[in-house]
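Just below sit the structures, each encoded as structure tokens.
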Structure P
Amino acid sequence: MNKTLHNLLRPVLALALCACMLLGFTGCGAGDELRTVTLCEVTHSVFYAPQYVAINKGFFEAEGLKVELSNGGGADKVMTAVLAGQAQIGLMGPESAVYVYNEGKTEHVRAFAQLTKRDGSFLVARQAPEGEFDWDDLRGKVLIGGRKGGVPEMTLEYVLRKQGLTPGQDVEVLTNVQFDLMAGAFSGGNGDYVALFEPVASQTEQQNVGTIVAAIGEASGEVPYTAYIAQTALMQKEPELFGAFTRAIYKAQQWVQNATPREIAEAIAPSFPDSDVELLTTVAENYQKIDAWMATPQMKAEAFERLQDIMDEAGELKARVPFEGLADNSFADAAVENAK
């Protein structure tokens, strides 16, 4: 009887053992081994599409990383988070690192990977031009430009000067509105023009509040507009972390270079639950048209010099910073070389 019972239970015990082993292996999967990296972005925008592609298509996971993303709402706040150790990596304009360097903290932070290479904001007019848009239309008008000393506002003024307009004289540029509140201020009736990033610019147009009339990045030229920045000491302490992060970003950059606007929109859609795929497709197409995204994470010295020219013209550059004082291309160079 016992022998018969034993024979009957043998298959059941075997199945139970297999199930336990399977559960054990599942509990030790790759997901449990992922290392969390804290990333604070300057704002949440389709402008940073390669970053969201890296998150949503599993490029970070393939490198053993899980990104914990937060929105700093301005480069100054992102830099504060990085310096305070609240974020390991900050996505922001490199001008913040220039300010830190010129405060005498020459070894504190470095930009180690570049994401965008020109201004990503679009000029939105409250009233659509009767004919073709001309920058001279801004003469005598009020323009919501953003935070004084930030790259968006400085680049905007740089473009205005290139177009023969003197900020504060030919056009009033408001610099007292926080970055994340610019669209709301414009919708509330302030200003004749506003410079907005996507998808907010296209959403403003869809709401019939304004009309996109120009891409500021087309007129500004190539600059290291947005880059990943971290404490130098942390990069020296955790080179594997930053190497893995940069490889994931490079994979995403290459993917975006070969993708259609629709494919990009579908890939980043989980990061923008309040925006439909059609809107995201339009936005991705707008950014592809102006060649906004870097193909590799390597920062160029000549582009950095143009950024300092922009800062200098805006009266925000205390002293010029050597390229090697701001950029560390070692992780980017390695990522590109390893992919060959």
Structure Q
Amino acid sequence: MKVVKIDRKEGLLVAEPESLEDLWYLTKILEPGDFVTGRSFRRFKPTGGVQATSGEKKPVKVQIKLETAEFAEQANKLRLTGVIVAGTPEEYCPHGEFHTLDIEPRQRIEIAKKLNSFHESVLDEAKKRSKHARALVAVMDEEKALFAELQTRGIKFGPEIRCGANKREPAAFEEKRKQFFAEVAAMFKQKSEGKQDMQLIAAGPGFTKDEFKKFVSDREPALAKRLAWEHAGNAEESAVYELLKLGVLEKILGAQKLQEEYSALEKLKASIGREDGLSTYGLDDVRAAVKAGAAAQVMVLDELVRRNAEARKILDEARHYGAETLVFNSEDDAGAEFKAFKIAAMLRYRLTPY
């Protein structure tokens, strides 16, 4: 996310999303009632006439009072619908009419609203995430290879490639095995085309992964140089989540969002399980830890901080006292598990005797 201008006093954010993930981040910031300005197209409507349904559309700069924001992933755009409050040329932007702004990557958007601590955290995260690549993982065994793309907003599974090789048919086994490896290699190349910063990972149990590694090294040396190789217990979706929990992907991806959530969640659960006094959860206890300066990291669910003023205040104070903050995405699996806590903190020291 490229932040062109931010005026906290006046309540103005001018941003330029750089990817589909940035469009998704904007849905976390935008709320009904915000005033959004962007460039669009409209047909001319004569005074007292009926809205034109044909003819040439003219470019306009229009401001709407937002009612709905929809991330249309398949269309690669963010659709913002609301009532027109201003625009130029004025004859194309009559006040009170509904209009939809289609925001795409590299398209500038102006948002007039008071930014709170949650919005600031989302912006910080978007700027940080823009420096990190997504990852493409294939977990594979002798029967299939399942692809998974790690995106900022979670994991997108698919496609799955089946291996038709059967050891009871020795004459065709080796040929079908090579065909399977070739299809997996081709899928890696297809999904990473033009994305040189995307991390590619092949993982799996047994010898299949090792045989695929030899196949790629011999036939696709350029692809082989981009691939990282890891062990996984199976070729199911659970194997991808296991890689996340074990920190394997953190080693490869650095500060990737989903890994960060899983790592923080595992540390929190381990601390609670040990009853070591170095973690706490719930609004009252986290507030007390932050005010005491004991909070090293404050974790909060996006749903809570969006609707709860007290949670936003705690997040503000945590940032003021130098604590790390992490907002969990309620739409991914780590966030779904974190809903049991809603807000929690890891502590620098114990607040009560151990």
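Bear in mind these aren't lab numbers, they're just calculated from the coordinates by the rules spelled out. Please read these numbers as outputs of a predicted model, since none were measured by experiment. Cβ atoms are built from the backbone, for glycine too; each structure is taken alone.
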Exercise. Hey, relative contact order in percent (Cα under 8 Å, 6 or more apart) derived from one of P, Q reads 26; which structure?
Worked result: P
For this session: Kindly point out which one of P, Q the value 0.85 was derived from, the read-out being FRET efficiency 1/(1 + (r/R0)^6) of positions 213 and 293 (r between Cβ atoms, R0 = 30 Å, to 0.05).
Result: P
Problem set entry | Of the structures P, Q, the one that 0.10 was derived from, the read-out being FRET efficiency 1/(1 + (r/R0)^6) of positions 85 and 205 (r between Cβ atoms, R0 = 41 Å, to 0.05) | Q
Problem set entry | Structure responsible for -11000, with helix-only ellipticity at 222 nm (-39500 (n - 2.57) for each DSSP H run of 4 or more, over all residues; to 500) calculated and labels P, Q on offer | Q
For this session: Consider the structures P, Q: one of them gives -0.65 for log10 I(q)/I(0) by the Debye sum over Cα atoms at q = 0.09 Å⁻¹ as calculated from the coordinates. Say which.
Result: Q
Exercise. Suppose you compute FRET efficiency 1/(1 + (r/R0)^6) of positions 197 and 237 (r between Cβ atoms, R0 = 30 Å, to 0.05) for every structure in P, Q: which one lands on 0.35?
Worked result: P
